[in-house]
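**Student:** What follows is a set of structures to go through.
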Structure P
Amino acid sequence: MKRSEIEQLLPQVFQRTALPGSPLSGLLDVMEDLHRRPEEALARLDETFDPRRTQDAFVSFLASWVDLDRLFEPRTTRSGEAQRSQVLPTGIGRLRELTANAAQLSRWRGTAHGLQRFLQIATGESAFRLVENQTADGKPRLYHLLVYAPENLQPHAALVDRIIVSEKPAHVTHELIFEPLRV
């Protein structure tokens with residue numbers, strides 16, 4: 001709020017005494033300065049809550065609002081307390097995209113399409129294959145899911161497994177198999 005706008009809110013008797021160099025003039029300048037930072041923050045409010053445009057430090061907080069903090073890696077502090085890291089091992093960009101797509105992904109939770117889409121967004125890879133009701137050696141097995149992932153994601157095996165566990169139906173067992181990319 002500008003000084004002139006604040007001054008207009010004052011009673012007439014105060015407006016007449018707000019002359020340059022007066023104590024009231026100095027107070028109005030301070031009031032204008034106090035309003036500047038909150039007004040700047042309010043002008044950028046949409047940016048703050050957009051996971052694609054917000055500051056890196058705020059992305060994990062937004063992710064926790066949509067229950068994505070369940071994917072953060074567990075770790076132990078020096079004092080022995082269990083904590084979770086604040087980003088995905090695949091990077092802050094992947095977390096931004098997951099957070100931005102969280103509503104859509106929750107619609108498909110528990111389905112093969114939802115699991116595949118979640119894995120694609122979380123890792124940036126699209127070469128996942130899902131095979132239902134079969135074991136790795138080709139034998140039929142009800143309520144079992146084979147997830148074939150590109151072998152370049154092996155360093156992120158724990159993340160991929162956490163995603164599978166959280167996105168598949170609870171009664172379904174699974175195996176995660178890494179395979180070379182097909183050309």
Structure Q
Amino acid sequence: MNETSPPATPTSAPQAKTSGLAIWSLVLGILSLTCFYILTAIPAVICGHVAKSRIARSAGALTGDGLALAGLITGYIGIALSLFVLPLLLAIAIPNFVKARSTAQMNACINNLRQIDGAIQQWALEQKKDATATVTFTDISDYLKNTVVCPSGGTTFEDSYTLTTVSAVPQCKKVPATHKLPLSP
């Protein structure tokens with residue numbers, strides 16, 4: 001029997017490895033174009049530059065130069081978009097926050113006026129006062145859960161609201177044009 005040795009396997013050059021930083025640069029760059037803008041754009045640019053530098057120094061052991069370049073391009077576009085989009089979003093959001101705050105203060109003040117009016121009516125009923133009787137804060141303070149003030153800058157009850165008679169609705173002193181009880185049917 002003739003024994004033959006197995007054929008010699010050819011040795012190949014080691015396979016070049018794709019740079020992980022180049023992949024991260026591209027992923028972060030794509031994310032910067034979708035929704036995260038500057039939060040991922042800056043790391044995409046940093047990873048892209050570092051990856052390109054390492055690939056150039058690796059003497060062929062690392063690949064992914066195109067991925068790093070794509071990450072750099074998308075990262076820089078993400079930075080440019082964030083310089084345009086974020087101020088635009090702030091220009092839209094800030095006035096809406098201010099309007100929401102003023103609406104919330106108005107609604108809280110109107111609720112205070114309802115509570116005050118209810119306290120006046122309760123006081124008048126228990127004290128057997130007629131519609132022309134004069135009302136003061138001292139008269140109705142026991143009927144209020146706590147001291148109410150206008151949320152638009154009132155510091156005390158007297159500073160915030162005006163009381164006159166039992167039949168007159170209480171008035172806000174801070175913003176009388178909009179902080180008022182709606183007309184009853």
Structure R
Amino acid sequence: MDPLGIIRRYYKPDSPAYAILVEHSMMVAGKCLEIAGNIEEMQPDVLFLKEAAMLHDIGILFTDAPDIGCYGNCSYICHGYMGRELLEEEGLPEHALVCERHVAVGLSASEILTHGLPLPARDMLPLTLEEKIICYADKFFSKKTAGQHFEKSLEEVRQGIEKYGPGQLQRFDEMTALFSRKPFRGKVL
């Protein structure tokens with residue numbers, strides 16, 4: 001499977017949206033691999049992480065986000081479920097779920113309804129280890145003009161998430177605890 005080939009089917013390689021998407025996705029993929037190294041004993045699927053991290057934001061082309069070169073009709077928050085639909089059509093159902101479940105720190109149907117979000121009223125929470133890794137890693141990188149990406153600190157990410165409520169922050173903190181563990185490599189007495 002060639003994630004860049006799939007992206008090129010929907011984005012012009014010389015467009016700002018393509019450059020921003022690919023750079024952001026590569027940084028997220030790198031963070032995913034770093035996390036996978038921290039939790040080797042949990043045996044994350046590294047190949048799937050690389051592929052799905054590259055495709056997690058493919059749905060941004062449907063959104064009205066001119067600052068990143070996207071001129072669609074949907075609100076930005078819709079990029080997850082729109083990406084799911086696109087990747088399901090590509091025959092990639094597991095990758096598609098990553099698209100839908102990485103938005104915010106996942107969204108419950110209750111949160112979608114309570115906040116009146118323009119999303120289908122269903123749970124969009126990361127369930128698999130790989131979905132959680134990609135959702136978590138994504139929070140450390142914003143989409144900016146190509147060449148201007150940088151990794152946010154843990155505190156910067158927490159502050160950004162905190163404004164969306166205690167449920168979002170609690171999910172993020174749980175992921176932080178899970179992914180910050182280092183496997184024991186010493187000798188047992």
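**Student:** Given that helix-only ellipticity at 222 nm (-39500 (n - 2.57) for each DSSP H run of 4 or more, over all residues; to 500), derived from a single structure, equals -16000, which label among P, Q, R identifies that structure?
**Tutor:** Numbers: P: -13500; Q: -20000; R: -16000.
Derived from the structure labelled R.
**Student:** Something else about it: Volume of the Cα convex hull per residue in Å³ computed as 201: which structure among P, Q, R? Present the calculation step by step, with values, prior to reporting the outcome.
**Tutor:** Working: P: 201; Q: 270; R: 129.
Derived from P, not from the others.
Read-outs throughout are calculated quantities, based only on the coordinates presented, and are distinct from any laboratory measurement. What you see is a predicted model, and the numbers here were worked out from it, not measured in a lab.
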